[in-house]
1. Taking relative contact order in percent (Cα under 8 Å, 6 or more apart) as the criterion, which structure among I, II has the greatest value?
2. Work out distance in nm of label points 7 Å out along Cα→Cβ at positions 31 and 55 for each of structures I, II, then name the structure with the largest result.
3. Can you say which of I, II returns 35, 24, 9 when semi-axes √(5λ) of the Cα gyration tensor in Å is computed?
4. Output the label of whichever structure in I, II has the greatest value of mean count of other Cβ atoms within 10 Å over residues 23-30.
5. Assuming -21500 is helix-only ellipticity at 222 nm (-39500 (n - 2.57) for each DSSP H run of 4 or more, over all residues; to 500) as calculated from a single structure, say which of I, II it is.
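Any read-out appearing in this document is the output of simple, stated calculations on the displayed coordinates, not a laboratory observation. If you're wondering where the values come from, they're calculated on a predicted model, not measured in any experiment. Cβ atoms are built from the backbone, for glycine too; each structure is taken alone.
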Structure I
Amino acid sequence: MLIQLAISRSREYAADKRGALIAGTPAGLSRALLKLEKGNKVYPMNANQATAHLFIVNPLRADAIGALFSTHPPIRERVKRLENMTI
């Protein structure tokens with residue numbers, strides 16, 4: 001299971017990188033991810049464990065242990081990687 005989670009997270013990071021390359025800059029994607037995260041906090045989404053993986057932003061509130069098993073990497077980590085990326 002842990003390997004599957006790692007693969008899922010690495011795919012999301014790779015998709016972020018491809019998106020930034022297509023856009024020509026990672027800044028726009030970073031801003032969009034932060035807006036989605038903020039929107040999810042203001043207007044929580046109606047999701048369950050079975051459908052959570054379909055969302056761009058993890059719709060489930062997870063404690064520290066739950067976050068370890070999330071298929072979604074944290075938005076802050078995705079943004080940090082995008083900010084450190086050079087195109």
Structure II
Amino acid sequence: MSIMVAKLVRCGYVARRRDNADGRSIGLTLTAAGARIKEENTVLDADLVSEMFHSMPAGDLETALRGIELLAKHANILLRRRKRSHDQ
């Protein structure tokens with residue numbers, strides 16, 4: 001993980017700051033360049049999703065929404081399993 005963070009810092013996408021209260025702790029924040037890249041490269045961008053849904057034929061939209069519902073259902077099942085195994 002530290003190698004990936006170092007690369008992001010070198011590229012100017014993330015800034016590292018040492019915590020004044022705890023010198024062992026380092027905070028990471030997105031820079032303006034990092035935020036821009038993040039927004040430009042996400043398929044879950046709200047405007048993009050809205051545009052996709054508005055441009056889809058009705059049948060495709062119904063299929064897409066059903067797929068999203070199924071993904072959410074199974075994600076919830078997996079999250080509950082993880083929580084149960086973590087709690088044990």
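1. Structure I comes out on top.
2. That would be structure II.
3. This value belongs to structure II.
4. Looking at the calculated values, the largest one is I.
5. Of the options listed, only II reproduces it.
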